[in-house]
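Laboratory data are not the source of any read-out in this text; all were calculated from the coordinates shown. Just so it is clear, the structure is predicted and the values come from calculations on it, not from any experiment. Cβ atoms are built from the backbone, for glycine too; each structure is taken alone.
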Structure 1
Amino acid sequence: MESLSVRHLLGIKGLTSHDVKLILNTAQQFKDVINRPIKKVPSLRDVTVANMFFENSTRTRLSFELAEKRLSADVINFSSSGSSVSKGETLVDTVNNILAMKVDMIVMRHPNPGAPVFLARELQKYPKSAHAQIINAGDGTHEHPTQALLDAFSIRENLGDLIGKKVAIIGDIMHSRVALSNIYCLKLLGAEVMVCGPTTLIPKYIGSLGVKIEHNLMKALEWCDVANMLRIQLERQQLKYFPSLREYALYFGLNRKKLELLNKKILIMHPGPINRGVEITSDVADSGHSIILDQVENGVAVRMAILYLLAGKTAS
């Protein structure tokens, strides 16, 4: 069995193009599995996975839990609310207590950027915990690697090889972990990437990642094969980056009228949750252009592939 070059999945930045292609190819096999009448395989039958979510989540948490159960893993779900974290327990102590119960893998979402990297490094100091593997399910405004991988899988499924494909990431680039992971992943696979949004929501460093920058939505749509519409993350914004949601929707929201002005068909993606009427209208989100629900379905297969490949890394 081929294996990944990494022990943990902490971000796309640490992966090779071979790693990404291996995950996507393995995910294709698992998508075939989950579309069979019997959707369960015994691949992780002796593995215990803890889902540790220190931040709200619906799709990612449910997708990981379903992926784990499809692989026959034992699953523990942890939520920081109502736990000893509220009493002042540190992240390392919380995790070590869970690992003392013989947990093999931890899927973690955390509001602080770099938390999974910090945890993976800290666990090396504790011999009984060093075996555990960490999967980043989103850390603050840093990375969301599994979202980027399922996005790449969804594009490949619809358009074939990503080499030379043009993907525009539109919206709140500054506060989006999805944007950063997508840029790394798409570039590894040979795609061209453009970011588009208000000047205030595009960080200054983004050009150094080898992406095009555009502030006119129609120009971005005319350029791209795929438009990935990002949510405005008001909960992460400490300042006011644009006058109003109404004005943002006017200039950067995608609606049917703007799509009809294009002389080609493009794929529409969104990582969710959708603010309908802000970054995207319902008649676009639910149209034939949209592969948003395909992304949700593909998320289970991609996360099955990651869990399976990391478990194989332990065995090897």
Structure 2
Amino acid sequence: MSALSVKHLLGIKEMNTQDIELIFKTADTFKEVINRPIKKTPSLRDITIANLFFENSTRTKLSFELAEKRLSADILSFAASSSSVSKGETLIDTVNNIIAMKVDMVVMRHPYAGAAKFLSKHIDATIVNAGDGAHEHPTQALLDTFSIREKLGDLKGCKVAIIGDILHSRVALSNIFCLQKVGAEVTVCGPPTLIPKYIHELGVKVETNLIKTLEWCDVANMLRIQLERQDIKYFPSIREYVMLYGLNKEILDKLRKQIIIMHPGPINRGVEITSDVADSSQSLILQQVENGVAIRMAVLYLLATHLKN
């Protein structure tokens, strides 16, 4: 198999296990490339990619832009705050104007769930979902799973805990889909108010006790509290959240085994995770950032094969 089964990367849910394995194998190759003295490859020299970010982003936006430059693509970058969207222009009009400039691929982050899928049905370009509301963030899940695979090898039976604000997290949902497709077991942990009501129907375990969760897992992926998506109070105070769900070195040292610590960023140091944990030898946080470039290079490269056929 040398091509993905999907034309767009809208979410992990729509991909199969072979797609994920192909992305990982391709990312292995690109990781070698970006660690060479000359880090560029001409793979996408004739491809034009538009980065449309209707929501604030630092890591994801920079990671995609760097991946595109490493592949020698031509790049258009767009920020909604400084565009005609602020004047009332619709999403389709905005994108159609960009497509009229002969853009081949669109990488889009949008505050509304389903925006990437909606766009894929209305324009003739390949769409990569860089996060849609609280729905999915597929490339983050791919780089998280790739990072675990790199550290532990075979992921079948690997126990991964996703801890924190599950309710508002697109990272959590995409990670659940991706980890299950490669054979890992998943537990979600957090305050009952921040765990979606029917999430057990996805085949995950639900736990509200942090220590029990950490004793069970091989990997703990810590999520931040997404206050910007919360219109009501889901717990009494940040101080109480830290007492019950904040991960610190003292807790880690009391465990009977060493576990891997991950975080998709941005980190709220001293809330969901302390600096001595984030910067410890058990942390894969910086490896996640590095692997993000390789994974996004792989995704763009593989999706571009549909453009050339």
Open item on the list: Between 1, 2, which one scores greatest on FRET efficiency 1/(1 + (r/R0)^6) of positions 29 and 173 (r between Cβ atoms, R0 = 30 Å, to 0.05)?
Closed with: 2
TODO: State the single structure among 1, 2 that was used to calculate Cα extents along the principal axes in Å, for residues 61-212 alone, giving 47, 36, 28.
DONE: 1
